[in-house]
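Peer 1: Below, each structure is written out as structure tokens.
What follows is calculated from the coordinates using simple rules that are stated; it is not laboratory data. Source: prediction; values computed, not measured. Cβ atoms are built from the backbone, for glycine too; each structure is taken alone.
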Structure 1
């Protein structure tokens with residue numbers, strides 16, 4: 001009997017953090033409910049990347065919402081992908097949009113949005129939002145739940 005998940009490389013065992021987002025692999029599995037429109041949310045409240053100018057760490061609270069089509073992203077591969085940004089130098093806008101585009105490429109969901117709520121550097125928080133596709137009619141999408149910056153925590 002064949003296991004439909006046998007091609008997954010990170011699930012169920014030790015996995016190294018990818019050296020960069022470019023080398024990270026986003027794995028997908030079949031959507032178990034392709035006949036139903038529903039929302040999947042991932043929240044990464046401790047996302048970290050590196051400022052490409054200063055080399056200092058940047059921190060964000062990411063919220064990723066998507067309505068899957070034929071596949072869903074495997075969560076451990078997503079965690080490893082997000083962790084690969086810890087040594088990646090890029091501006092807030094680039095990190096947020098890159099994550100959204102990589103997820104879109106990997107899964108081809110019906111609809112996807114990402115909110116990057118970045119903690120301030122130089123006194124200014126930069127929040128970055130991106131979405132693609134058309135929200136399926138009648139799909140319940142709760143607010144992302146991240147307050148405007150007033151000492152997020």
Structure 2
């Protein structure tokens with residue numbers, strides 16, 4: 001099992017997403033994050049990942065929710081911790097490795113270019129705050145496209 005942290009960064013009622021340029025979901029927008037390292041707490045892992053991907057030291061607020069996700073095409077299971085972080089209002093993102101974009105809640109609900117699982121995390125854990133656990137099963141169709149049940 002792989003432990004993963006995802007950081008929902010909010011500023012002025014918008015959420016920061018990054019565009020994937022490698023791995024799965026290339027070209028789609030998603031929540032920044034990454035794997036938890038050995039002997040690392042969740043709050044420390046998500047702050048480290050935000051510093052690596054966004055270049056800013058952020059303040060950990062809380063764990064919004066947890067998801068167990070099975071990637072059936074890879075026979076792997078991940079436990080994802082979706083965390084809320086705040087960044088200083090004067091902070092400037094300056095990491096040329098990724099494209100960034102701020103999305104309003106309405107933008108997220110209407111968007112078709114956000115990773116489907118990340119969109120579900122945002123809608124359930126952040127926007128509606130009606131669940132703190134999601135069970136996700138990810139499959140690939142005959143065209144190589146991912147879908148979730």
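Peer 1: Could you tell me which structure in 1, 2 was used to calculate mean projected area of the Cα convex hull in nm² as 10.2?
Peer 2: Clearly, the read-out refers to 1.
Peer 1: Thinking only about distance in nm of label points 7 Å out along Cα→Cβ at positions 25 and 65, which of 1, 2 has the largest value?
Peer 2: 1
Peer 1: Using relative contact order in percent (Cα under 8 Å, 6 or more apart) as the calculated read-out, with 29 as its value, let me know the right label among 1, 2.
Peer 2: 2
Peer 1: Quick check for you: by mean count of other Cβ atoms within 10 Å over residues 49-56, which of 1, 2 is greatest?
Peer 2: Between 1, 2, the highest calculated value is found for 2.
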